[in-house]
Structure I
Amino acid sequence: MARTVLFEELTSKEIELIAKKKNRPVVILPMGATEAHGPHLPVGTDSITPYELAKKVASQSNALVLPPINYGFCYTLRPWAGTLSLKSSTFASLIKDIAEELVRNKFDKILLLNGHGGNAAVASQALKELADRLQFRCCIVSWWEIPSLKDITGESVGHADENEASLLIALTGWEPRKVPQQKTKKFFGRVIPTPPGVFTKFGYIGKVGGSSLQKGQAMQKLIVKKLVDLINADLLLEEQ
């Protein structure tokens, strides 16, 4: 019988036995959001993408995939319908509670695979505070921040742009939707609250006309390989 990579499909006894192994697996926690992604991508994009990537990574490594977090800190997209944001304090508490419970269960290597930009800073601060009193190793990776991804995308990945759409198409078979291309504005520094024009009126940033299955497959292959390398390095993968 094939090895399951999903934590929730294991019995309590099976988890107990796995936790007693000398080479305990890295556990992958997909961090997502329920957030508007324009008129062409689903509001679950930021949750679907890391979860599907995590399953592919775990199938090629010694890792287990935890049930995903489908809600995140979505401050900037709240003006658009379908965005369901947690408070940053709520999200921080959730991350700390899950990490603490994993360590209590003797899983002390955690990969937080992030699909939503607003989550990473909040999770990082929460885990730094937790590390003052618990022994564990955690690595937070936002999939779009893998440097070599630019060899495929040619630029930074935007929000609900053709790159994010391409990856979703490759992972799920999502049928591309057309959306008008509009320009956005960039401002120096981090301006709070978000100024008008940073997002288009449709709620996206970047180019939207060039999504393709082929691009998404290339992105998927690169991301999965990098994350498998990270798992195999016990979350201590040195930069070249």
Structure II
Amino acid sequence: MFDFLFSAENRRRKLLESAAEGPVKQYLSVPLPDLRSDIHTVPLLALDFETSGLNPSSDCILSVGYVAVNGGEISLSTACHQLIKSSEALTEESVVIHKITDDASAAGESIEAVIGNLLQALAGKVMVAHNAKIETTFLAQACKKLYGMSPHFPAIDTMLIAKRWLERRNKEIGQGDLRLFNLRKQYGLPMYQAHNALSDAIATAELLQAQIAHMDSDRKLPLKQFIK
């Protein structure tokens, strides 16, 4: 674990040395949280993307929603939701899911501005996402296209936490059991509108807090126990 801690920090420093002035360098200039830190004290950023598909090489980010979690409390004053301007025509199938039309997308902000704001908000924090592979891979791809390089984005995956919990108890995982809103039902959390980036980010932040409380919130829980 100490080797991992060293390699992650060493990688950040090396990338910082080669990064050009701009959002990536500013992100890299802030050290990553120590994996030995208590999860209750680690600064987090719950994040969700709505995308045109699932392939980061050919599909695009359509909207971004995020909210900070500080000291175990969700800070709604930090909530942010932004649509990204896209020149690509959206498929009918994707519009049915995320409800973002071509007109709405055309009126969005530039991806440079949105990703720049996101990296600033994420600096010094750990990302929290449900099925975090989507957010980490799409964000990495966007950074490579915009800045020619991508930082390492440590992430807590609430879906993976749930999967591990079920597997340790030898419980069968049925179709849909690991979906965000199905998991929220298990903790008695309220229903929100699905497939809205900000609503899903807040829903994910609340789910993580419920998962932590279920583990025993009175004892120290190291970040390394949660990190993807």
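Read the figures in this text as sums done on the coordinates, not as results from a lab. The model shown is predicted, which means the values in this text are computed figures rather than measured ones. Cβ atoms are built from the backbone, for glycine too; each structure is taken alone.
Overview of values
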quantity	calculated
Parent structure of the calculated result 0.30, given that FRET efficiency 1/(1 + (r/R0)^6) of positions 108 and 212 (r between Cβ atoms, R0 = 35 Å, to 0.05) is the read-out and I, II the choices	I
Mean count of other Cβ atoms within 10 Å over residues 36-43 - structure with the largest value, from I, II	I
At a computed 5.2 (mean projected area of the Cα convex hull in nm², for residues 28-99 alone), which of I, II	I
For 2.1 (distance in nm of label points 7 Å out along Cα→Cβ at positions 60 and 204, calculated) the corresponding structure among I, II	II
Parent structure of the calculated result 22, given that relative contact order in percent (Cα under 8 Å, 6 or more apart) is the read-out and I, II the choices	I
Of the structures I, II, the one that -11500 was derived from, the read-out being helix-only ellipticity at 222 nm (-39500 (n - 2.57) for each DSSP H run of 4 or more, over all residues; to 500)	I
